[in-house]
Structure 1
């Protein structure tokens, strides 16, 4: 009998005792269908959660406008619609950094301005995911005679009892 060398053991192949199995086409297709259903259910929920989280950007901007408006009104006889001019400018404004939120999802505006009233709005920018936020794509706050009301929707009926029917401000 001849002794085994390392060459001899490397050249030996173990005998195949059973057939090697992979996945069948049917198993792969069933897996793909299950994954497709999971993605179809999860993706809209995920996008809705993102939009809801991005509303905080609008809430923060509107709160900043409210505070700046109150500071402005304490120094001048009326509120102002000028968002970006400095409070110390010749025509004083609110001193806000811009007319778009920092994340770029909302355009800001102040309208209906007089000595006791203003309406500040945050409107979702067209082409962003926030534009698909339904009736929550426009958020507004109105100060009138010392009373603050919050609203949402493309047309806000400030005389209605509920100016935020979709509860955009509460969610």
Structure 2
């Protein structure tokens, strides 16, 4: 597992971790969670030849500040719950640096999707905070751009409680191995 690092940007302190090597995937943690919430998922995905950054922020510009700090030109940007909202905003604001968006559960009221950028939604069948209907509605509204994988059980914390299944869904979709 990777250690938490701290980066200062525009007077703000941003906590992040950096693990693995290969194409980059950013995971923004859900509001109220710490970096450890996605540590197992990050470790599993990084073991499959991915470079995974976990970032604790509620601002899209912080994502790019960390990417710049680490000299990473582009990445898939994702997040769990409210972290997915940050990912969606990041894709809109800096679409040229975003290869795709990964949503671990879909917030009902969120930023729109960036035009032309692929989206993978991984969701839990019994998530009451970000119910599966949200992901299905987003897929139905943007056919051909959004793919949905539903994991049975797990609740809202499925990236923690079902980390193996979540990691497999991500690796299978991205097919980087």
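Here, each number is a calculation from the coordinates, and none is a lab measurement. Quantities reported herein were computed from a predicted structural model and do not represent experimental measurements. Cβ atoms are built from the backbone, for glycine too; each structure is taken alone.
Remarks
- Origin of the derived value -9000 (helix-only ellipticity at 222 nm (-39500 (n - 2.57) for each DSSP H run of 4 or more, over all residues; to 500); candidates 1, 2): 2
- Entry that produces 1.2 once distance in nm of label points 7 Å out along Cα→Cβ at positions 135 and 159 is calculated, selected from 1, 2: 2
- Read-out P(r) over Cα pairs in 10 Å bins from 0, in percent, for residues 39-94 alone, computed value 23, 56, 21, 0, structure in 1, 2: 2
- Given 0.05 for FRET efficiency 1/(1 + (r/R0)^6) of positions 23 and 143 (r between Cβ atoms, R0 = 35 Å, to 0.05), calculated: source structure among 1, 2: 1
- For relative contact order in percent (Cα under 8 Å, 6 or more apart) computed as 18, the structure of 1, 2 it came from: 2
- Among candidates 1, 2, the computation of distance in nm of label points 7 Å out along Cα→Cβ at positions 55 and 111 that gave 1.0 used structure 2.
- Given 28, 25, 11 for Cα extents along the principal axes in Å, for residues 31-70 alone, calculated: source structure among 1, 2: 2
- Mean projected area of the Cα convex hull in nm² - structure with the largest value, from 1, 2: 1
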